[in-house]
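K.L.:
These notes open a run of structures that come right after.
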Structure 1
Amino acid sequence: MLSHIKDVVNLSKKKGFAVGAFNVHGLESILGVANGLTRSKSPGIIQVSEGAIKYMGLKPLIHLVSTVAKNIAPNVPIALHLDHGKSLGNVLGCIEAGFSSVHIDASHLPLDENIALTKQVVEIARRKNVWVQGEVGAIIGGHGDLGGVIKDIPIADIDEVVEFVKKTKVDTIAAAIGTAHGVYDNEDINIKLLKEIKKRTNNKTFVLHGGSGVDPRKIRRAIREGVNIINIGSDIKIAFSQTLIANCLKNQKETDPRNLMGPTITAVEEVVIKATKLFGSYNSLKFKEIIT
């Protein structure tokens with residue numbers, strides 16, 4: 001069922017796990033995430049990028065997610081979130097359309113401009129009971145990139161993060177702490193910085209971007225130190241694409257798209273189940289506790 005992100009986050013904080021935020025790109029990945037969360041008995045977040053909105057259309061996307069959540073995962077709280085909204089028009093469109101959370105990513109701007117733009121979004125979102133995620137320290141990389149080394153991974157300045165949170169009053173904060181979008185060999189998590197951010201922002205809900213491909217031991221340590229939401233995008237893209245390519249090569253005479261696309265649903269589902277086990281949310285729901 002479609003739920004407000006605050007309910008999903010509150011469950012995670014109550015039980016001490018991190019909630020997965022999974023990027024979707026079409027019906028198959030939406031079904032895969034919903035199936036995975038249902039099998040895992042885990043709350044979760046379905047998130048979409050501006051690219052996904054352009055591909056599917058905002059209204060069709062919302063109807064797909066809400067219908068799938070209602071019918072495929074009726075007992076599982078699932079929030080809908082905009083990931084890396086860089087266009088103010090897209091961010092405001094998602095607020096008006098009924099998203100419970102939006103990410104205004106102005107991290108590429110100077111700090112004062114980032115603060116001003118994020119604060120503007122927060123003031124508008126508050127009137128609609130929508131949560132806002134802000135970002136400090138641009139998180140680099142390429143969604144879906146697989147392997148190799150990425151140079152010069154940025155690290156956020158702790159004083160800038162604290163100033164940003166104080167002045168914008170965002171609900172959740174993303175900051176560059178050593179990870180990157182994609183799957184790279186040299187990603188890391190700066191635990192010391194994470195602990196400082198949590199301490200100096202009064203335990204503000206922290207979102208870890210670039211969760212795909214990071215050493216599981218580091219993920220578990222980061223959750224213990226206060227990471228509340230972990231974004232998974234590249235792992236879903238890679239599993240979906242590799243499964244589709246392999247199935248198409250194996251069945252080159254197939255003319256029914258459903259037979260070619262179907263296995264991608266299961267591939268995404270398995271990524272979600274694996275993530276919920278790592279994040280500690282697997283089998284965390286008891287039906288009597290589920291929000292209605």
Structure 2
Amino acid sequence: MLLTRVITACILAPIVMWWVIESSNDVFKMMWTVVIVLCAWEWSDLSGLKSNIARVGFLAAVLITLTPFILWTDIIANIAQFFDDKEILKYSAILDWFAVPAVVFWLMVSVKLKNKAKEMLKSRPSVKIKLLVGWFVLVTAWVFFVRMRIFHGWDTVVYLLLLIWMADISAYFVGRAYGKTKLSPDISPGKTIAGLYGAILSAVVMALIAGVYFNFMDIIKADFVLLSVITVLISVYGDLAISLAKRWRGVKDSGFIIPGHGGILDRLDSMMAAIPVFYTGLMLIHEGILR
């Protein structure tokens with residue numbers, strides 16, 4: 001299993017990097033939309049929808065919601081480029097307020113999973129509630145990943161990907177080597193407290209390397225370390241949240257499209273939570289609120 005996961009990761013990683021670094025904004029959005037649609041299909045199954053027509057309806061609801069975000073971001077970006085006036089981009093920043101409820105949501109989920117995991121496992125939310133949560137998570141992940149690429153550059157997106165990947169790898173190997181106390185045994189027996197510490201340590205190292213690479217001022221380096229640690233912490237609980245949904249559904253994986261990894265959601269569970277949190281942190285650092 002581990003060998004299959006490694007081989008698949010080695011094949012997919014260069015493709016993802018090409019997509020993030022070399023593709024145009026339009027291609028980036030198109031491919032990310034495809035990924036979100038696949039995630040929506042998997043989530044519709046985890047939510048308990050049995051009819052394919054109903055599942056397609058959920059996909060349509062996600063796509064319809066994305067349309068105004070796509071149009072608004074494109075229109076403002078094109079106008080700013082046409083007039084060569086970056087000040088126009090401030091009108092696009094209205095969408096950034098949408099990140100606030102996403103961050104609050106993931107903070108609440110993280111706290112609840114940390115303190116009341118057993119209660120959440122025993123609860124049985126309705127199909128409608130699970131669909132609503134999935135719709136919200138998928139839409140916010142799409143919006144802020146795209147906006148991150150457009151307004152903060154491909155290098156910022158690459159950093160977030162590497163941050164989450166390294167946290168995942170560190171958590172796995174540190175947990176295997178030193179993990180005795182389980183982080184959430186009822187939901188995900190494989191995750192350990194030691195693994196969590198390994199992920200946090202990797203976040204600190206990644207942030208320090210990025211600070212040197214981008215030549216940040218010391219105070220910005222400190223902000224970036226804090227943001228990276230918070231992002232990784234939330235990403236861990238994002239992973240647990242999808243694991244909880246799979247427990248409710250009684251399945252091991254969200255799908256089977258990626259050999260050795262399961263479904264798309266199985267690979268993007270951490271990212272779904274990390275994206276709005278990291279994006280919001282970038283805004284705060286940019287505005288000087290964290291300094």
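None of the figures in this text is laboratory data; all of them are computed from the coordinates on show. None of these values were measured; they are calculated from a predicted model. Cβ atoms are built from the backbone, for glycine too; each structure is taken alone.
K.L.:
A value of 55, 49, 36 was computed for Cα extents along the principal axes in Å; which of 1, 2 is the source structure?
P.N.:
Working: 1: 58, 43, 37; 2: 55, 49, 36.
This value belongs to structure 2.
K.L.:
Additional query: When mean count of other Cβ atoms within 10 Å over residues 26-33 is compared over structures 1, 2, which one is greatest? Display every interim value, and only then the final one.
P.N.:
Details: 1: 22.6; 2: 15.1.
Largest one: structure 1.
K.L.:
For mean count of other Cβ atoms within 10 Å over residues 18-25, find whichever of 1, 2 sits highest and give me its label.
P.N.:
1
K.L.:
Figure out for me which of the structures 1, 2 the number 15.1 belongs to, where Kirkwood radius over Cα pairs in Å, for residues 154-281 alone was derived from the coordinates. Walk me through the numbers on the way to the answer.
P.N.:
Details: 1: 16.4; 2: 15.1.
Label of the source structure: 2.
K.L.:
Using helix-only ellipticity at 222 nm (-39500 (n - 2.57) for each DSSP H run of 4 or more, over all residues; to 500) as the calculated read-out, with -15500 as its value, let me know the right label among 1, 2.
P.N.:
Numbers: 1: -15500; 2: -27000.
Structure 1 accounts for this read-out.
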